[in-house]
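Following this line, the structures themselves.
What follows is calculated from the coordinates using simple rules that are stated; it is not laboratory data. All values derive from a computational prediction rather than experimental measurement. Cβ atoms are built from the backbone, for glycine too; each structure is taken alone.
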Structure 1
Amino acid sequence: MSADLPTRDELRQGMTVEIEQVNGDRIVGEVGVVLTDERTHPEGILVKLKSGAEGRVKQIGPEI
C-alpha cells in the first residue's frame with residue numbers, strides 16, 4: 001500500500017482530485033460520492049466524480 005495515496009478520511013464531496021479510471025486514463029474532477037467503505041485501499045479510494053466518471057484517487061488538489 002502506498003503511503004502517498006489519500007485515505008477515505010481525507011476526501012470530501014466537492015474537493016478536486018485526480019483519479020485513475022479502469023482503462024488507465026487519469027482525469028481531474030470534483031468528488032461526488034466516495035464509494036470505498038474502507039479507510040484505505042492499496043490502489044486508492046474509489047470515488048464517483050460529479051461528472052459521472054469513476055476511478056481510484058491518486059492525489060488531491062490543488063497540487064494537481
Structure 2
Amino acid sequence: MRCEKCPLRAQYDKNPRSLIGRIWRWHINFCPGWKMYMKSLSENEKKELIQKYFLKSVDKN
C-alpha cells in the first residue's frame with residue numbers, strides 16, 4: 001500500500017519533530033487511506049504501529 005512507502009511517513013520516522021513529520025502525524029488522524037491501511041494489517045502489526053506512532057485508537061470513524 002502507499003502508506004508503507006509514504007515519503008512523509010519516512011520523514012516522520014527519520015525526524016518526528018520536523019515540520020513535514022508533524023504534518024504527516026497530524027494528517028493520519030483523519031486520513032481515510034491511513035484508516036484503510038490500518039484495517040488491512042494483522043493485529044500484531046496494528047499494535048506495533050499504535051505504539052510506534054502513539055496512536056490512541058485505530059477504530060475511530
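Per-structure values
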{"read-out": "Structure responsible for 12.4, with mean count of other Cβ atoms within 10 Å over residues 8-15 calculated and labels 1, 2 on offer", "value": "1"}
{"read-out": "For 39 (relative contact order in percent (Cα under 8 Å, 6 or more apart), calculated) the corresponding structure among 1, 2", "value": "1"}
{"read-out": "For 0 (helix-only ellipticity at 222 nm (-39500 (n - 2.57) for each DSSP H run of 4 or more, over all residues; to 500), calculated) the corresponding structure among 1, 2", "value": "1"}
{"read-out": "For 11.0, 30 (Rg and Dmax of the Cα atoms in Å, calculated) the corresponding structure among 1, 2", "value": "2"}
